[in-house]
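Please find the structures below.
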Structure I
Amino acid sequence: MTIERLPPPQYPRVEFVRRGLAFGIDFLIVWLLSSLLGTSALGIQILQILVFAIAWLVLRVVVVYNNQGQSLGRYALDMRVLEVERGRVPDLQSLLKREAIVGVGALLLSIALNNIIRNPTAILLILPLAIDCGAAVSDTQLRQTWHDRYARTMIVSSRRGYSLDIKVKRMLESVRRNVRK
């Protein structure tokens, strides 16, 4: 007797723009928090990096684990992170693997943004994050980035959330109609 593996359940895909906006919301929260501790000195600041790493882990691992797979950015845009095989919220180890990879890219982005005016070549620090997230463009089935593939996770649409993107679209449409009148 053989046991056949069932294919993973099909979930609604999430567009790249929504994923980027959710990442941007989370990144902005952590970056602003860590930037409050920065000084005007040149270079990389250890305290700022430490605060960024701790805040990133809290927001993207602890909050996600305790909030049905949603960080603040994903909650705002109705998304959640799930395991590919089981379709459940990933365990802490999978979340740590996933967020360690994307967290390093986010940290490099933070360093680049803090130093871009004094050193324009700091823009090159964005490349690891761009390469990691660019892998989702070639994945037509699950739209997984490299950190998703490594941790065996995926981002799916959720009914639970604030629907910020829909509310902003409605508000902009209302403003557009009022301007035309």
Structure II
Amino acid sequence: MTTLLFNKPFGVLPQFTDKGSPTTRPTLSDYVDVPQVYPAGRLDRDSEGLMVLTSDGALQARISHPKFKQPKTYLVQVEGTPTESHMAHLRAGVTLKDGPTLPAKARLIDAPEWLWPRNPPIRVRKTVPDGWIELTLTEGRNRQVRRMTAHVGLPTLRLVRVSIGEWTLDGLENGSWRRIEV
């Protein structure tokens, strides 16, 4: 079995092909040349960070299926000034159009100094402050982090997944991958 950790750059599709698009967009195949591995879960094109790619179907299911409640941690740059009140709301769970979310772990953080610059950079408005939060979820609905932060009045500007279960981005440059033993 082959399992890789990949640090997906912004703008890269979380799949190996781009079917049906009139223009060519970057995909996993532009970065990973290992045969027979597939994404375990997804990470939107406009999100960055850790993905697990594997040839192990059981591992893929343990990572992506909601019944296993695999924790995933994100660093989220938001528009506005996040407060402890916002964090309490996220910790309690919020009700989205597709129903209530499970409670999340949420905390205020400083801007991560180690984080690579995004290309292209986020939009910056001089009159609107921004801040950072760390959010850990155990479910994975479509665009859930973005919808949760918007629900509490903090639209997401940048979203970086830093861990999936025990695996982290530590030592993994943006756009690079490494093999791991499972």
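A few notes on this one:
- Entry that produces 26 once relative contact order in percent (Cα under 8 Å, 6 or more apart) is calculated, selected from I, II: I
- Origin of the derived value -4000 (helix-only ellipticity at 222 nm (-39500 (n - 2.57) for each DSSP H run of 4 or more, over all residues; to 500); candidates I, II): II
- Which of I, II leads on Kirkwood radius over Cα pairs in Å, for residues 56-143 alone, largest value: II
- Among I, II, structure where distance in nm of label points 7 Å out along Cα→Cβ at positions 48 and 152 as derived comes to 2.3: II
- Of structures I, II, the largest value of distance in nm of label points 7 Å out along Cα→Cβ at positions 32 and 160 belongs to I.
- Among I, II, structure where volume of the Cα convex hull per residue in Å³ as derived comes to 133: II
Quick note: the coordinates plus some simple rules give every number you see, no bench work behind them. The model shown is predicted, which means the values in this text are computed figures rather than measured ones. Cβ atoms are built from the backbone, for glycine too; each structure is taken alone.
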